[in-house]
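Heads up, there are several structures right after this.
Derivation of every value follows stated rules applied to the coordinates shown; laboratory data play no part. Small disclaimer: the values here were computed from a predicted structure and weren't measured. Cβ atoms are built from the backbone, for glycine too; each structure is taken alone.
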Structure P
Amino acid sequence: MKGLSRAADHGVLWFALAALLAGRRGTTRKAAMRAVLSIALTSPVANAVFKPLLPRRRPAASELPAYRTIPNPPTSSSFPSGHAASAAAFATAVAMESPRAAFAVIPLAGAVAYSRVHVGVHWTSDVVLGAALGTGVALATRRWWPVREQDEARARPLDTVPELPGGAGLVLLANQRSGGASTDPTEELETALPDAIIVRADPDRDLEEQLDEAVELARGAALAVGVGGGDGSVAAAAAVAGRRGLPLVVIPTGTLNHFARDVGVYDLQEAVDATGAGQAVAVDLALVDVHPGRGADPKSPSVMRLRYFLNTASLGSYPDLVRLREQWEPRWGKWPAFAAALFVT
């Protein structure tokens, strides 16, 4: 308990855990961000506001066995426990964003809070009320940063898709430009789906064309097509799946992943589990007829008369914004490129 209590000094334990959670995209990364924010708000409230306002003597360390006490115990007010407040803030924030991760974090937070009583630097009431403070601050972050509810769209389940354990029979396109220039999902996809045919996308070529070629090279072995990417990548893969009459595996590795969230796929593991078990839902695949603008050559290969889309089709300046952002992203990064493209368009 002494080691755990000291590990949480100055939030070191929680910041290290947040870095671990942030290493995986999706709900765990959002949980890490909310947890760090919650601690950043909780700590000054507990230490700079409540401790000076409500001073309280700490328990007498001399009444405890030497093996339970810590060297250089704190001398500030005992009330409330800053360690318990930070632990509760972190655990509450993680639970709001990623209930799965919370199963591991909540017991750890409880142990840190108890450790402050165990080593004799806090009364039980300090810990209880400190934890209540941290929980309240974490919950208050929802006022300006709402938690996205996992409100999947209603979709009809299908029982006619094949089970593909390990990804056997799956031809998957990994778009390393989705989500961020510094992240490439290919290695993670290869580990999770070792038997799949995984093609790393060429950023200079059309995604739909690359996936179509990969299916052709599979020579009839393709039982499903898939894509690791964002909404634009999913639309390209859906076009191939629709034309070939194959199921589509969607792995959310993009920035927003609207479609994947709508059908209840929030991370790689959920996609892997559904693929192996043959679980699928039916969705509509729509077509939009694109007419070239005035002065454009209607026979130009760059003008696609029919475009497939799933959940959204954009008109006006937004497609220009996306093209500029993708063009400038390798040099400036995604969000600076987005800001510049937004200003230009």
Structure Q
Amino acid sequence: MANNPKLEVYQVWLTPKGSKDKTFRDFFIETNSKGSSRDDNNATIFLDFFNDFIHKIDTDDFIANSKKKKAFTAYDTRPVGKFEPSIKIHSNRCIIEGTIEGGRYGQKRNKSSFGSKLEKEDIKENDIILDKFYFCLFTPLNSDLGILFIQSYTTDTISDIFTEFIKSIFYQKGVYNKAKVEKFVPKRIADEFRNHSQIKRFKFSNRFVFDQMTNNPIGVEYEEFIIKVEAVSKNGLPKESLSNWLKSISSKLFDRRALGSFNNGKVYLKNTETTNESAFDINSDFDIKPVIYLRGRVEIKEDGLPNFEDLSKFCLTLLDKEIIPEVYCKNEIQER
């Protein structure tokens, strides 16, 4: 697990079949397993949805994506004694938040320990390396638009498979298609990124097969290599000049091949205020969105995990102070 936690924000849209005027209240009433009615109060309706949510996320086995070789689940979702559940409900705010655990599987490896070098254990292909991730889901009853926060790490994320899970949560055969989930960046953070970012470096990588003469036996042997070429700006470049600099650097040659023809390319932008770097794939549309790194915003513990209580406060404040005023009409949030 990389020790630089980050936060992603998504908009979650209901996609009803036929009518375009369905709200989350409608969805919860029409799809709840306990048969909520329109006469029930909002807290009861949302509590019924929460119970369905827990039933779907805290299952006997992991929720897995075999194509991406990732899986996640929820543990300890019921309160036990003095211990709070890992996932909580805020009925009066239509919020579900908490932590889930997940990660990658499908890689056969070994593990050992300091002081016990010779004692190795297999990590089997169906073993999942678990990290803890925070999420927060806001579904205002009078709207068809929800907000989802997912915390991840620089190199470890389950955001891709968790958003697929969220899409399926709001699916009902014959009535609702899977929800539409799109990345969203609050305006202040987008402005902060726009005003304080500069291009720091470009990185290109490609697979090459090289050969060499062998002496025993006499012949030629071949080996595949991954060649990485990095171009680092000494002083930093203005983000607005990205297209021009990319065109210039991409035309440079390695082994008679233009860097722009390499299989993979990334551009790294640096926030001049926080000094954080963000990597973006080089593509034709240059759709570069800021990354919300959490270091400096919430406490990061020695083991690289964020303080989840701090993170909860940060997300709820971001929701209340910036996202709700930016994207919702007043009558959509009146039940709060």
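Can you say which of P, Q returns 1.00 when FRET efficiency 1/(1 + (r/R0)^6) of positions 173 and 189 (r between Cβ atoms, R0 = 30 Å, to 0.05) is computed?
Attributed to the structure labelled P.
With relative contact order in percent (Cα under 8 Å, 6 or more apart) as the yardstick, tell me which of P, Q scores highest.
If we compare relative contact order in percent (Cα under 8 Å, 6 or more apart) over P, Q, the biggest value is for Q.
One of P, Q was used to calculate volume of the Cα convex hull per residue in Å³, giving 172; which?
P
Something else: Here helix-only ellipticity at 222 nm (-39500 (n - 2.57) for each DSSP H run of 4 or more, over all residues; to 500) was calculated and came to -6000; which of the structures P, Q was it taken from?
It was calculated from structure Q.
Let me ask something else. For which of P, Q does distance in nm of label points 7 Å out along Cα→Cβ at positions 261 and 317, calculated from the coordinates, equal 5.2?
This figure was derived from Q.
While we're on this one: In terms of distance in nm of label points 7 Å out along Cα→Cβ at positions 77 and 277, which of structures P, Q is highest?
With respect to distance in nm of label points 7 Å out along Cα→Cβ at positions 77 and 277, the highest-scoring structure among P, Q is P.
Can you rank P, Q by mean projected area of the Cα convex hull in nm², for residues 13-124 alone and just name the one with the largest value?
Ranking P, Q on mean projected area of the Cα convex hull in nm², for residues 13-124 alone, first place is Q.
Upon calculation of mean count of other Cβ atoms within 10 Å over residues 133-140 from the atomic coordinates, which of the structures P, Q produces 21.4?
P
Sticking with this structure for a sec: Which structure, out of P, Q, was distance in nm of label points 7 Å out along Cα→Cβ at positions 85 and 165 derived from, given a value of 1.5?
Of the options listed, only Q reproduces it.
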